[in-house]
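Dropping the structures in below, format is structure tokens.
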Structure 1
Amino acid sequence: MKAVEERSARRELVELAERLAPRHGYNPTGLDNVRLLRTEAVLHDIPVLYRPGAVFVLQGRKQGLLEDEVYLYDEEHYLAVSVPVSFRMQSIASAERPLLAVYVEFDMRLAAEIASEVGVRRAEPAAGKMRGLASSRMEPAIEDVVLRLLRALRDPVELAVLGAAISRELHYRVLVGPQGGAMIAALQQRGTSGRIVQSLARLRETYDSALSVAALAGEAGMSVPSYHVHFKALTGSTPMQYVKAMRLHEARLMIARQDRTIAEVAACVGYASPAQFSRDFKRHFRRTASEEARWVRQHLGELA
């Protein structure tokens, strides 16, 4: 009986996602922090940078590669993202069986509030080795709240009445998942992970400016070697590699919108030399900026 119910819930999830994501690429929903992806393309070795949140693949298969570690997110696993991380992704889909996925971006204020509440009420300390990515099994409690979220997204009245509560529950379910202890410690800005998360927040605001690793380490209260070690443990890259990836991904979005020249985009993201920007861009994405803009519009749509 339980297996029958699980198959029925899975079918409903896919049917709802198909209805809510009629267009190729990212589809908006009634919640600003939730998008649905529909794609028929098989993708190999694509650079991506996800913001903190979770990705639930309802049909098809994706996997991420970060420092030789593979993070599977498919119909049985979801991907939790605790900090913005640049990694490489591949996915499997087809015209007969398109990939359908729900992307939920964390409301960081809400996540911090939940982390504080959980931290106060749990006896065990919120600790553990933290990584920017975690692949976790799609447990029934998670699948149930994703299903209720999609049902609410289908009905504007239900979304208005229940949307905030369902979103809060989904944040909670992710935060108490396998990476929960370390994620909560980081959100509360405790310990080494918390200091690196603070540093990442600063980088997010100042990535387009001249940056000094020594200054970042000093602000985090660490030596430069210690800062490097802990930064790479969390993000999978060195501080300057991370900044370069962030600049290039921001540039990619600007270029896809077609409202600036390449030179203007390069300057906006902190490059003094348009030629160096073009070289770095092609090395990272393996396409020129104009080629990548066409690719983004073709595969990801207007909400990329």
Structure 2
Amino acid sequence: MKIRLVQNGLITEIDDIEETTSPPYNGFYWIEAGLFDLDVLQQLFGLHDLAIEDCIDEEEQRPKLEQYHDHYFIVINSIQFTNHEIFLREVNLFLGEHYIITITKYPIDEMQRMPALLREEEVNAADLFLYHLVDQIVESYFDVIDQIEIMLENLEEQILLNTQKSQLNQIIGLRREILYAKKMIGPQRDLIAALNKKELVLIDDKLQKYFGDIHENAVKVAESFETFRDLIANLREAYQSALSGRANDIARIFTALTTIFMPLTIVTGIYGMNFTNMPELHTRYGYFIVLGFMFFLALGMYLFFKKKDWL
């Protein structure tokens, strides 16, 4: 557990957790805790049992805001896109008047950037810390959106140029990841809307306008993932169309080749009957004449099909 006193961006490490129970003269306490620290924190700050259970629960919690007597419990999801997989990392927050407690089960990039951001913005209040953290988390979604857009464009280009069976697995996998993220984006948008519109005693009224700006970005994120779902459907249709077109091309080529060899088969069949009275069999140059005839016949049919764009 890390305990920090934040005063106008100046961060001071605190060793004694008991100091955090009383409001500092200036600033607020940022407590970065783990799951094993919850018992101590619950006793010190009177954290609600239901919120503690949500933190410990192994199942993913939907983004939400719970208001208790003297603190709020907030769940929000950070996002990562690695190896074509979307990972949502749950961030649990307890917001009090003079403290904010952050609890994560996995390393969160946005959390690691917070100390530098606190210094840069000279943050001096717990609700302002909350604003900057939520803003960082929502902004990270746009980075993932850019990566997915590039991936979709490359996949579409590959499908159009060279359709392969492996591309279907990519489409299905990406669709699954997008639907997984989309399931959490709606509640997250509603959470930020609540931070923007609700009368929250522990959040300064002036910050609600800033949360409104974050909410607009959250709406854009939700719309982008909705668009991705439609694009994935279009990609799948394009893949099926490309496969059908490829099968048609192969069938057309085989049909044309069969048509070219059909008259050649007839000629060879006629001269392979071995009747005694066949004048052409005794012609001195008959073999070469027939071969030449077959060659020019096949060449003529090939050029005809090529002109008609059947080959």
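Here, each number is a calculation from the coordinates, and none is a lab measurement. All values reported here derive from a predicted model rather than from experimental measurement. Cβ atoms are built from the backbone, for glycine too; each structure is taken alone.
For the read-out helix-only ellipticity at 222 nm (-39500 (n - 2.57) for each DSSP H run of 4 or more, over all residues; to 500), a value of -17000 was computed from one structure; give its label from 1, 2. Don't jump to the answer; show the numbers that get you there.
Numbers: 1: -17000; 2: -21000.
Answer for the origin of the read-out: 1.
Out of 1, 2, which has the highest value for mean count of other Cβ atoms within 10 Å over residues 37-44?
Numbers: 1: 17.5; 2: 15.0.
Comparing 1, 2 by mean count of other Cβ atoms within 10 Å over residues 37-44, the maximum is at 1.
For Rg/Rh (Cα atoms, Kirkwood Rh), for residues 141-180 alone, the calculated result is 1.01, so let me know which of 1, 2 that is. Provide the component values of the computation, followed by the final result.
Numbers: 1: 1.03; 2: 1.01.
Computing Rg/Rh (Cα atoms, Kirkwood Rh), for residues 141-180 alone on every structure in 1, 2 gives 1.01 only for 2.
Out of 1, 2, which one gives 75, 17, 15 for semi-axes √(5λ) of the Cα gyration tensor in Å as computed from the coordinates?
Checking each candidate, the match is 2.
The value 20.6 for mean count of other Cβ atoms within 10 Å over residues 101-108 was derived from one model only; which of 1, 2 is it? Can you show the working numbers first?
Numbers: 1: 20.6; 2: 18.0.
Here the read-out was taken from 1.
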